Structure 1
Amino acid sequence: MNFSALPLAKPLLKNLDTLGFHSMTEIQQQSLPDILAGHDVLAQAKTGSGKTAAFGLGILHHLKVKQFRIQSLVLCPTRELADQVAKEIRRLARAIHNIKVLTLCGGMPIGPQLGSLEHGAHIIVGTPGRIEEHLRKGSLDLRDVTTVVLDEADRMLDMGFRDVIEDIIDFTPSKRQTLLFSATYPKDILALSQQYQKQPKQITVEAVHTNQVITQHFVKTEKQARLETLIGAINHFRPEAGIVFCNTKAKTAEVAEYLSDHGFSALAIHGDLSQKDRDQVLVRFANNSCSFLVATDVAARGLDIKELPAVINFEMTRDAEVHVHRIGRTGRSGSEGMAINLFTQSEEYKVADVEAQLNQSFTPVSAQEFDGETMQSIVPPMVTLQIDGGKKQKVRPGDILGALTKDAGLAGSAIGKIDIFDFNAYVAVERSVAHKALNAIKNGQIKGKKFKVRRFR
């Protein structure tokens, strides 16, 4: 389907042709008619799908150029993405004169931004923390906004921006168009949509999960050698990270300890953990500062870890459907996944049950095939810092991001997921800059206050 089939203004269509935009991508084809019609849209789409052009054209289509006030707001998880989105919207708007797109992101001096805002703008593209800061200062007026876009909304929630996003949206009129783009549809995204969208058109451009993208490996071992086989399988197949499933709570602690003793970053999650300890474990695993999460099926309920490289069944379940559910945590959103399944001779019937369930046949390998391979530990790419200040101390993700990027001079790309709890905050940083980040927070200030900070090993 061509863009010419859409009710776009001639200058926009001419510019699209000049840019080489002829045929629409799938996300554009499915979402643009609804966007142009003024409907709220909830769309599953990844970076590279053409979603920026979809909501960018919608914004430009509805824009009243002669009314020089902020009419559209686009929220992005990172400065890099915000810059990219702003550039794309400017490209799409080249044929329309006097459209001003302003980028407001953290990690940049706020002074020039204040000056730019005084001169007005049509479209604001920015990160949640900095947008909220301008709203608190009174330098940003969103009373005339007609379109709000949440780009990569799942990532923003992962970074701990849920409260901030809610605060920002509350500054916009209730009568507006809200466009939400997310790579996945976890519960938090659906809750956000329900809260702020009105009868949204839901669009999915790809299957969330198919068995075809999961490669399963079945490894035959001896009962007494299962732990050694686990190490050998991880060393052989080299998953970057994964959930290791055990059938009992006691076994999770044993397996996590064994992995740790052999140089792997592993944490157990089970029912005996306090809520604080459970939060810490999940935070560290979700932000890529721990390689392996060892869990039972019960403890893993409700976990929604995106882009999980692997699932390892240290012990196979008796129920083939539960097995399918376990491995379904990997290979999502079109990414490739891996499942490593350990079994003994007495458990061969379980393998047969899985084959019947999936209508597939598998060729097991023997644990002896891993003998003699050189051991190489898997080091997680991130390190988690715990800050003794949270929601109760009015600490926000933007405050932490600013302390690390603006004050400490770290690149925004080196900062990962930020999680804010009532009395603690957790921030993931690249391992290479962890020491610098730790010292920056220890010797510096957040919101004008000093906070204790520690590093998880």
Structure 2
Amino acid sequence: MSTNKVNINTLIDEAKFTPFHWGVLIWCLLIIIFDGYDLVIYGVALPLLMQEWSLSAVQAGILASTALFGMMFGAMSFGTLSDKLGRKKTIMICVAIFSGFTFIGAFATSPVEFGILRFLAGLGIGGVMPNVVALMTEYAPKRIRSTLVALMFSGYAIGGMTSALLGAWLVPQFGWKIMFLLAGTPLLFLPILWKYLPESLMYLTNKQQTAEAQNIIQKISPTQVIGSDTQFVLNEVQKGDEAPLKALFQQGRTFSTFMFWLAFFMCLLMVYALGSWLPKLMIQAGYSLGASMIFLFALNIGGMIGAIGGGYLADRFHIKKVLTIMFLCGAASLILLGYNSPQFVLYSLIAVAGAATIGSQILLYTFVAQYYPSTVRSTGMGWASGIGRIGAIVGPVLTGALLTMNLPHQMNFFAIAIPGLIAALAIFLVNLKMSVEGQALATPEIHTDSLAEKAS
């Protein structure tokens, strides 16, 4: 008996944008907003915590790094777990972890207790990111995939700004604990998330959960005819990809995997170095404290524009080219910041630097998600993000050490630009022929010269 085969990858790639896609985008956006709120919360509470527990700047910095260490381990472990357990369950676990332990953080009575709870919350924060990106990537139509992931990521900034605004309003009246109590709100949404957040269609197909897969397919493509003889297939599962972590270094992906790790490390080093030290760097360059804080705002605005604009460009040109150019532009803007410029030019350079660091970080997730097969996607993103978190930890420390050397401010900006050049080179060296798309195009059944050229 002949079977009617439906290729899941092709179906999603060519799908029209439906209310179902809106639902996935909104729920993923909401999760990222919660995640962004949770990540910024420490900075809002920091001044009062330092006062209450008599913390030095160094001690406060160490306390902040506990969450970053948690995020590193969370990204690595939960990314791998998701490829075995499913995106939906893993996301639910991560939301429960970061919301629950942040909520409990309000009852901490010492810096040690607080640090342990921030580490545990960091596990959830780090774990949710690769899985939400993987889920959005796996449902987004190919022509707007990068744009949708970038729009989803804008929730990070929304969550961060919400945390800052609520902090400015509530903390003077109720103290720092109110921010941590409010962080428990996502726990109330877990039953709703469980009901409405769909499982990855790639995962359902791999696990042969046909009934649930059929239901989702009818929402994505209502015109798709599904009968009793219909068989769902994927075009990207290869032998060796069953063991997620090992698979990152198979099928010719070893070199590109290391390049992704290097790019993530350098990118997050720049993001956290600039986020922590930009006001101080600008003060050293001769600007007032007030102006320096506005520079930080311009950096984040640039990040938002870079993420959404970069996503739009990546859907029209290849994401590899867009990322390489963005990193090069970011390095150039940082070097130019070391020299006196008119105010408009100065703000423009900082915005470009924000786009090339914060914006590129978001596009990096998208690139990694598109590079690996669905069976190892979260693992690939989780490990790349985890290595990146080491850069996030190192960045502020290295920049602080740089400032203590009392070098000319031009040299400071040049030093921070170097990771951008290294990241650009790393992305440039990623081998597209070993990506999911590249290997699909190279198969004998569909191989043509033009397709091979496109893959390279």
Structure 3
Amino acid sequence: MMADQAGATLPSDGREIDVVRAQTIELWKLSWPVVLSRLGIMTMGLSDAIVVGRYSATQLGYHALAWAPTSVVVTMAVGLLTGVQVMTARRIGQGRRELTGAVLRRGLAYSFWIGLISLAVTLLAGPTFLHVIGLDKDLADGASRAMLIFALSLPGYAISVAASFWLEGLGKPKPGAVMMWVANGVNLALLLLLVPGHLGIPPLGAVGGAWATTGARTFLAIAMLIYILRMPESRALGVFDKPERDGASEAEQRRIGYGAGASNFFEVAAFASMNIFAGWMGGLTVAAWAVVLNVAAMVFMVPLGLSTGTAVMVGRAYGARDAKGVTRAGLIGFGITAAFGLLISLIIWPTAGLISQAYTSDKVVIAMASTALVLSCLFFLVDALQVVIAQALRARGDVWLPTFTHMTSYVLVMMPLAWWLAIPMGLGLNGIVWAVIAASFISAGLLSWRFWSLARRGL
């Protein structure tokens, strides 16, 4: 009982201070490669857009419409496979490294089926979806052709996510980051070859961009698997062992994935609705919102990396049944995340105008985006905190509360509030941003309360 209660207190003696210092350094080592890896994911999409856009604005439209539905699937896949990362870290914490191979094998099986089902659904329903949402027929036809190629990349991408999450759970995030950027090089080479057409290949435009992404994602999956199989410690980790059925572990791994996948779905759906609301207010508002969203997405990559590092450390402590270690790891992650959120807000606040000018020369868009970016500084810190706390809660076994919180904050609060503030109240883009601010504060507040309540309760 005393050990559990200790989990709710901060370290005080010199030894504990040394532990905090060591874990802070470890969090940095775990997190920065993940940040680079997630930035690599964004860069691949950005490279596609730039190369296809420079070739043809029409083809860029095809590419954007084809990319959007598959990106939702990708986000869901990342959430569904979160259990690989968490369960691997727990096994390490339990001192049962030989069982991490079983986690990987289950993750690869899940990823294969996730990718295959996503492929089938996209092939069967994707073109129909594009044709029934009111798009011009030529636009829908062009986007459909690219979407069918993007669909082929989904199994490979899901497999690469499972492999990367396993390595991150082991505390080895660097290989995944390196190979992600090598895959970016493959993607860029294929883009420059296929989009405009070279070496006897006809210009493929958006379809060429889709083939480039598919090739890069397939390369990434194969490279990750080869690396894992050639790791000196793979045999000791049980990678080559056929695991015995462990119903409880299998269920827990799926449970974590379902919860994280549902959270990702709610967030993606909610922010997709923001795009629709902006579209109702006109093309310039959409452009300004795109600037804000792009900046926010770039900023979000750092907390996303910190959430992985924090989850790994919390998962280890949870696996070792170390209540004090769980609380300490969580608080270290939250503190560093809060410091980053505050710092980035102080940087963006006075430079919002310059940032907006880097995206566009339209004075109306610059004015709208600049004001919205200044407002966005109010949610950068709390939005960063909520994603890290949510992942820490999943790592310590609390799966569904983060999901419920995200549904409440983003779907039940943000979506109707954004519409009401932006359109009936006439606040325009600023109304959307105020809704995001409100949702972020609610989410961060509820998740913080939950983590602290569990810390006081012990394991």
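A few points about this structure:
- Each of 1, 2, 3 could give helix-only ellipticity at 222 nm (-39500 (n - 2.57) for each DSSP H run of 4 or more, over all residues; to 500), but the derived value -25500 comes from 2.
- Sorting 1, 2, 3 by distance in nm of label points 7 Å out along Cα→Cβ at positions 112 and 232 from high to low puts 1 first, with the largest value.
- Read-out mean projected area of the Cα convex hull in nm², for residues 32-263 alone, computed value 15.1, structure in 1, 2, 3: 2
Bear in mind that the values in this text are calculations on the coordinates, not laboratory data. None of the values given here were measured: they were computed from a predicted structure. Cβ atoms are built from the backbone, for glycine too; each structure is taken alone.
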